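Take a look at these structures.
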Structure I
Amino acid sequence: MSTILPQGAGYGVVCGIGLFFSVFMLGLTWIQARYTAFKPSNSEEFTSASRSVKPGLIASGIVSAWTWAATLLQSSAVAYKYGISGPWWYGSGATIQVLLFAQLAAKLKLNAPNAHTFLEIIGERWGTVAHLIFLFFGLATNIVVSSMLCLGGSATVTALTGMNTIAACFLIPFGVAIYVVAGGMRATLLCDYTHTAVLFAIIFVFMFTVYATSDKIGSIERMHELLVKAATDTPVEGNAGGSYLTMRSKNGLIFGIINIIGNFATVFNDQAYWQRAIASQPASCVKAYLLGGLAWFSIPFGFATTMGLSAVALRGDPAMAVLTPGQVSAGLPAPAAAAALLGQSGAAAMLILLFLAVTSATSAELIAVSSILTYDVYKRYINPHATEAQILRVSHFMVAAFAIFMGLAGTIFFYIGVSMGWLYTFMGVLLGSAVVPIALCVTWSKASKVGCIVGAVSGLVAGIIAWLVTTAKLNPTIDVVTSGGDYEMLAGNLAAIGVGGIVATVWSFISPDDFNFDVTRAINSPHYDLKDVMDAPADVKHSDTDSKNEKEEPKETITPARETVVRAGITDEKDLDPVALTKAFKFAAWSSLVLTVILVILIPLPLFGASTIYDVGSLKAWVVVAMIWAFLAAFTVVLYPLWESKEALVMVCKGIVKDIFHPGSGKYVEPIPAPAA
């Protein structure tokens, strides 16, 4: 693997393609600024895309942001270790969080439609102490996710090309930072879209190569034959019959539980997902998250069912590298299989695929951290009266600073021997305790401030203790290898999210708060004066229950003069009908819960209990379902966004044509408002 591609190919992909996308995105940003009303020189447009993005593009952005290096590498690694159960548990265990997040997106639009970050909501509701505690969890989530991106991307580049790992850690985020600084949130979403389109194209190449054209596998029947032989030679411990072709996998189930818990932390605690909810139109945010979650499932499920199983099937092939446990933990089964199947072209395709996945997720993390550091550190604690220009300048600086920090974090973890796989299973131990308190803060007026703070802190302590104690009990020593075991991580993950959730919920029932969500609705809104809301008598405040049943009236008359100073990006009042948003929340709740039950209970658990070992027909059905799901997903996040944005695309094309024939005539001009009566 280390010599399948020359070292120059690694630098060429990381630097060349990175700079190409940077120039491409800078061009799109210029076109956006010239031919549309959205200017990235505005801070609201930079951080939230003026809260105007349609559901197809948001769904594409969700798929792109959630497609990490781990999505492709770790899903294939668990397929390599556990067989067909690995891709299912990876996919379902990381899809349900995005589906359930649709509920939080609906509540965000109802209870804090103009917030920039979820931490702003916590700060206004619970004060400085709570804000600082959850600021730690928010930034820790971004650091862990970013470190995994650097570790997974650099490990693959190094394995395929021999490129220096440290150079890869720093160069990968460098190109991304260029276009994020220039274009902000909308440029990030446009980049997400292009990356997602190319990503699906390469995945389809691998799927059809493995199951249709390859001379090494080439059919589902041949895949079945090779997997049966692999299980005969090296049975899988804990699987029914030692087979790779069964959902009855004890270690696969343990991984599934760890995966579910850990990914709740990296969705609910990650500003990148809140950022997309903030950027979306209120009426369509639920639709975007449901579509994005279901589309994303097809990537780890389809890709790992293809490349992870291929790595097993080709074991012993002269072209297939022999993988050590460390290389498996680093996520290298998929690159090894790509190189074995297609030689240099397969390795190059895998390299590009991983680079696109890493950079698209990196752009989401950069803009997320920039928003947190700008609004929750700089504006809240350093300069509360910051001007528009100061906010924009700090946002740009924070993007560049965190890009450098990403490289440092990846380098540190690399030198201390922590792999992407270890970090992936450790996420829930460190971050899981904040999941339930954050969700309660945005959705429930009775959530107790003290209970949620105590739950988050005590859950973190309990998770670390359970993880270390289990490691000590099951192993003679505690080190990076022993602490990364399945049972050790399972104990820590369960303790963290369990203690945090139970303490926060029970405390809130015993000693509930009675919070008025008008306080958070006032954040950045021209229709509310926060001081008036806080000082208003209790009998004139709107309760959360009342707001669900009737449309609220603005607290003041908005005159034409006042309209002239309303900042761009503030959500239009007509889009914030409480009745419609409450219906959206109920729809999100029912649909996400039903889909969650189907994905993690109704389908996998009966198959686990049946201990069935798949014959050729069953494997064929499994693979065909994966392919159909991938095609539907590609339609949803590649073609649908083009259709819903057809009017904007026509407007841009008309502007370009006008400029070609009459230079300067195509530039977008703000319409002149009608004079007040």
Structure II
Amino acid sequence: MSDWNIKSAINIIGYRACLFTLVSLSLFSNSDSSLVYGETPASPVKPEVKAQSEPDSTSGKRMLDAIKYLASDELEGRGVDTQGINQAADFIAREFQQAGLNVKVIEEGAFQKFTINTGSKLGPVNQLELTGPDGKTIPLKYDHDFRACSFGGSGKFDAELVFCGYGIDADDLKYNDYADVDVKDKVVIIMRRTPQQGDKKSPFAGAHGISRYAALRYKVSTAFGKGAKAILFVNDYYSTEENKKEAKELEQDAVEELITATDNWSKANEKKQEEAERELKKALHDIQQARQVLKDAKFDKLMEFGYAGSGDGRSIPIAHISIDACNQLFKAAGKPLLKELEKNIDQDLKPESFALTDWKAKGEISVEQIRTEIKNVIGVLEGKGPHADETIVIGAHYDHVGYGGEGSLAPGSTDVHNGADDNASGTVALIELARKLAARKTPLPRRIVFIAFTGEERGLIGSAHYVKNPVFDIKNTVAMLNMDMVGRLTDDKLTVFGTGTAPRWEKLVKETAKTYDLKLSLKPEGFGPSDHSSFYGKQIPVLHLFTGTHSDYHRPSDDWDKINIPGMQRVVGFLEEIAIATAENPKRPEYVKIERPAATMRSGNRPYFGSIPDFGGEGPGYHISGASPGSPADKAGLKAGDTIVKMGKTKIDGLDDFDLALRMFSPGEEVEVTVLREGKRVKLTVKLGKPK
């Protein structure tokens, strides 16, 4: 191949790849998903920088080295589905052992292993056909006419079809696609996004032009709650036309580049003639490729498997069908085509839902859950004396959000989220505290169990697993001390949660803080967004240390150079004294039930319920680890271990369904809640409170 042909090929490939990428991204520009997948770029080389405060002691240098390692790119942000988190676990276990802890108290050594769902993969059987009267059949081909959705479940279905417009039930907007149709045990066809997308004054415009009613998970929860058997999503026409418009604009850009290149070539002198000719040839090829892409591109693009993340395997089967397949069905059933239906809804904002009489969807969707082994890391310092069988747990989670995704506050980023403060800082502080307490010449009167928890970022999964499967009797666990984000001590300010969970805590905390010149912010509540919540739900007094949030929270910029090592050393010393005082006090801390809820879930505009999620729960329903003291849920009798499966007439399969169902009610209303308790269905009446 000649030199010119090689360059031409590079130009064509480069432009085509770029154009396809832009077109593909534009298909999802009106985001209806909380998660977007992409290739992970190589991490940039980071310049050598100094930590915010250089350590001036052996322990400080040791802590800084540990922070650098745990927050290094090598450990891949310690996401639960990365190899990096296993390297972190091995490191913590070695450090525990070198500190003098017993790391062989369970069969797996230092590791308390269990599995969780971390994703989905396409199963072996995915087929779909639409059947009508007189033997009419519309077979659908995988990848051409339909695709399975990774956020759905598996299962066979053979049920009647119902078109439900955009799948929206919005009392606040007086719009309900389900008002005049019965979808129980039916397969529902739902358009993506919302009505009147091109109208910025539409009630569905929402903040920044995106409505929460456009979210795929909202649509799935709504359909499931109303009893649908399966869901078939179909793209809306507006979005496909916008995609086509954008591709045409790209073609026009290429035309303008060609005009400019032609003009430059015609005016070029002898020295610049060769360069001008190359630019002209490039522009010619670019316009050719742009027009070819515009001609061949499929603007009604089916969602890639993996788009919008994965479900938990409990949901109903979900697929995405093409507009052509949907229109074939509507035409055969004597109904208007999708474009006309969408236009009618946009005109007067009235639903166009209907049952497709005598038509059924028959098929099987196979989505397999990816189970990943994760592990808590446990080291034990045995006590000596009459209270040696009593346990104090000291913990910190060591996982983070990996390469971003759903847990990231940097949308679209696939950079390593190193999590130096969250929570390499707490992990390193935990190791250092273990080293200090293990070095004591006199054993403490009570057992100290050090636990580096996994899965905290996915919902306190590691601590929830431990309290359900404790290594030491949970009834003999007298206190839990937790550190989560203790690496950014600023102006000597330290927040301590849980100070009201035992009568002695506040005085002890205040007195101890004086030694370390700490300015305290005391929070009495025991429930909060970290691992201590799992223990407080078991009526164990807790304390949780936190140096404050910052602009790097859950972003790639949370790196080791911003860590205040001397500040961390003060936090470690502070907690060391509290741990010793708790271990040496002849009386165990007395549990206090706080008659005031902590903000454990977003409230928004929904009434107050007061349940505490158990993100480690297995099986269908919304699992709870308890109810906030004094809350409507608590007053109604909901307990730790309950699983909410129905709220009013709405089925509940998970937290999203519960959150959606709760928004259908108003403060002060009484609602019947059905829970599974020890295998039996129990009905409770909850009087909902005002939003917190």
Structure III
Amino acid sequence: MISTAIRRARVGSGSELVAAVLLALGFPCALIAALIPSFWGFVAAAAVTYVADWYLHQRGSYLVNRLNKIKFGLPMHFLVRQLLLVLLLSRLNLADQTLFYLAVGGFLLTFGLQAPHGALATLIRLRRTMPVVTRNVDLHGLKIPDAPPRVLLNRSAEKMLHLDVPAVAGVLAATQMDTDVLAYIGISVTIGLALLYTAALFRYMRPSRLVPNAAKVLKGVDTWLREYRPTAVLYFSGSKESAYQVKMWIEAMEQLEARPLIILRERYIVPQLGETSVPVICVPGGIHLMNMDLSTVRVALYPANVGKNIHILRVPTMKHVFIGHGDSDKMASVNPFSKVYDEVWTAGRAGRDRYALADVGVREEDIVEVGRPQLAPIKTWTGTPKNPIPTILYAPTWEGWDDNPGNTSLLLAGENIVKGLLNAERPVRVIYKPHPFTGTRSARAKAVHTRIMAMVDKATAERAAEPRWAKETAAAQADQATARATLARIDARLAELSKPGRAGGDESEVSRVSLADPQRLAEIKQLRAEWNEAYWRSFGWWEHKTVTGTQPHLYDCFNESDGMVSDISSVVSDFIASGKPYAVTDSGAVGAEEFRRQNTAVRAAVVLSNSAEELGELLDAVADPAADVLADARRELKRYLLGPDEPTSIEQFNAAVAALAARAEARNTGPGQQLVEVSMDDAAEDAAEEAAAGEAGAAVASLDSSAAR
């Protein structure tokens, strides 16, 4: 019942639900207390609304957004409280007293000061917002000043509103002390603090405190581009949840022999990238991007098919490549939009054949097999379980944009799979790692996900109570405590290293100071490796675990497990690199034979029905190499899906970039160059029109259904 109430109230926790209920009850109670009149009843009700308001805003509750939508946001809460206080004064027969007029005048003046304060805070934010966000781009020539202290701009409107507390307290105290002095003091404190706050903001409107205008910033970026001369660009646009699609290619870009550059279109993606040595430029404006000097770029790489790709695709001096964000048998992997690119790069032969069978207009000669460079961290299976009991990873994909039952095993088979693993005759350890999009579209999928997490938690608690595991727990306590301490130490150090510059710097200041530091990046990489090792030691090898968030990485879960259950997605193709046994769920119930025929990655898999009764085949293969009848098929399939082990994927990737760059250079210096220059001049004339069209196209859902996993 409580969980249902939390969901329907659109709050994130039980404590938020309590705060929401108190807020909803507080205002009617304050009204009743003012009408009775009951001084102490009003004080109690008003205090409850203050505290509930503060808590919900501190938690960033979704309910706050909903209240703003219905015109009952935070400013209205303060206004209503003050009006109720005026009503209380009237009911206390003080309407003809100086205190009454003092309160009304003081509250009106307090609200009047909200306008200049809010205008200044908004102007400062706008004037400190650059048209680009950068990392590892030297913008020292722009002389970007430090940001105002965070305390001034963070939640500024909320802080300004709360300055009415001294005035309200003073007026209430004056009604009981039979003197207006306390009201004068309280109102004076409120107005004085409001004036000081506004004056403090005004200082940061001076030109020396603001960033250069857009024209100067863009000129500075173009100057850096001409000096750096990037030759290969990784271009990405997407939602917050899709950041993993570009992140998976960052390490490959770092290893490029070309001069790499990452171009993003949404500001919220930048903080999610993590630390990298590759220069990053985020350009939200389409016109700004199309006017940017990218004349040295010869290869543009696209992990996703989205509307904003048009702003780079229009440049004829570079070759355009769709590299995708996973290799799977989903329809997203053969999107007809792919034919707009000069080339489509796939991991292995399977990707080439997939396009041929789909017949969506991508020509055979435009497909290049480059392997999967990002799979290098995946360790090859030794043939036996890593720990005394096997670990099975359940990594279902999300529900997708439609209601096709074949999208995910979660809905029809998820609970059966987890129950089967938890109740297996020979004990196994279960790691449950859902797709980050799980439950974003389907409430039913979210509910199943919640139940599975509860099942895993319950099984973990029950196992801990069993004598055998209790003994193991006792023996491992010291090492686990050390591991947890190590995690805390590493987290603190990573937080310190991941924030260049001083604390409280805004987006523009961070762009100024975020320059690649090889020593810092090397330390971060080492610490992350240590963090991963400590994470798995921080709990027992027999303990079930739900893994969400970005850490540990999916590939770390691969390395920790001895087998996997998943769905048709790039997760399966990636897991095949490990050589470990795996199972794929036929959620659409097309039958094992047809399922294997339709999906290449299933050829070496144990096929599960929605009942998951075939799980025993997977567990047998994990526990006993002699029972692993699909081992040879997996080795064959690995080469077909992911390409040969030699040369390495990164070598293939580098060679493909170099070859395509050479083709672009030959084309640019050939007889057709004059035509290219004319077409670029024509394109520049209607850049604004194309930008508007591109921005409209970006509002449409991702053309590749967003996630290949």
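Using the calculated result 64 for percent of Cα pairs over 31 Å apart, pick out the matching structure from I, II, III. Show your work: numbers first, answer last.
Details: I: 52; II: 61; III: 64.
Checking each candidate, the match is III.
State the single structure among I, II, III that was used to calculate semi-axes √(5λ) of the Cα gyration tensor in Å, for residues 112-383 alone, giving 52, 23, 16.
Details: I: 38, 21, 18; II: 41, 30, 20; III: 52, 23, 16.
It must be structure III, since only it matches.
From I, II, III, which structure was mean count of other Cβ atoms within 10 Å over residues 64-71 = 27.5 calculated on?
Details: I: 27.5; II: 21.4; III: 12.8.
That value comes from structure I.
Taking helix-only ellipticity at 222 nm (-39500 (n - 2.57) for each DSSP H run of 4 or more, over all residues; to 500) from the coordinates of each of I, II, III, which one would give -10000? Intermediate results must be reported in sequence, preceding the final value.
Details: I: -23000; II: -10000; III: -16500.
For helix-only ellipticity at 222 nm (-39500 (n - 2.57) for each DSSP H run of 4 or more, over all residues; to 500), the value -10000 is produced by structure II.
Rule-based calculations on the coordinates, nothing more; no lab input. All of these numbers come straight from a predicted model, not from anything done at the bench. Cβ atoms are built from the backbone, for glycine too; each structure is taken alone.
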